[in-house]
Structure 1
Amino acid sequence: MVSMKSHPVSVDWIDSGMSNRWHKIAEVDDEPVWCVTYGVCVKKSKMSVVIAGSCSDTGEIGNVIIIPRSCVKSIKRLVPKE
C-alpha cells in the first residue's frame, strides 16, 4: 500500500517522439523529447520507475506512468518549503 506520508518526486526523463504525417527528410526533428513528471514514486525496479499522480487514503493510486529506467536522467525528492 502507498503510504500517505510518501514524498513527492520530480523525474527528469527522455521520451521518444513521433509524427503520423508525411515529411521531407530535412524537416524531421531527430531530437528526443525531454520530460519532467511530478508525483509519488510507488515502485522502482531495474527496468522501470512507477509514478502516481494521485494517491488515496485507501491505498489506491491513479494517473500512473511507467517510465523505463533507461530513459530516466534523475529523480529528485521534493521537499515543501516551510
Structure 2
Amino acid sequence: MNRWLLTISCVLVLGGVMLLLSTESLGVASADAWLRGHGGSAATSTYEAVMNGAMASYRTMGAILFSAGLLGALQCLRGSSR
C-alpha cells in the first residue's frame, strides 16, 4: 500500500512541477486558441485578461498537484519510519 501511495505521490509531484514550469506557454496557447475561436481579433486588454486567467488556472492546478503529491509522499515516508 505504501509503495503505491508513494508512486502516485511522485507522479502528482512531477505533474505539478511540469504544470508550474509550463504555465506561461500553456496560458499563451490557451489564449491563442480562444482568439482563433473568436474570429482572430480582440482588444489587447481582453486577450491579456484571457491569457492571465489561463495562466492563473494552470499555476493553481500545478500548485495543488504538487502540494497533494508532496503531502502524500511525506505521509507515506513518515508512516514507514514508524
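A value of 38 for relative contact order in percent (Cα under 8 Å, 6 or more apart), calculated from one of 1, 2, originates in structure 1. Each of 1, 2 could give distance in nm of label points 7 Å out along Cα→Cβ at positions 24 and 72, but the derived value 4.2 comes from 1. A value of -31000 for helix-only ellipticity at 222 nm (-39500 (n - 2.57) for each DSSP H run of 4 or more, over all residues; to 500), calculated from one of 1, 2, originates in structure 2. In this comparison of 1, 2, the computed figure 1.3 for distance in nm of label points 7 Å out along Cα→Cβ at positions 40 and 64 is attributed to 1.
Taking volume of the Cα convex hull per residue in Å³ from the coordinates of each of 1, 2, which one would give 70? Computed on structure 2.
We did not get these values from a lab; they are worked out from the coordinates using the rules stated. As the structure is a prediction and not an experimental result, all values here were calculated from the model. Cβ atoms are built from the backbone, for glycine too; each structure is taken alone.
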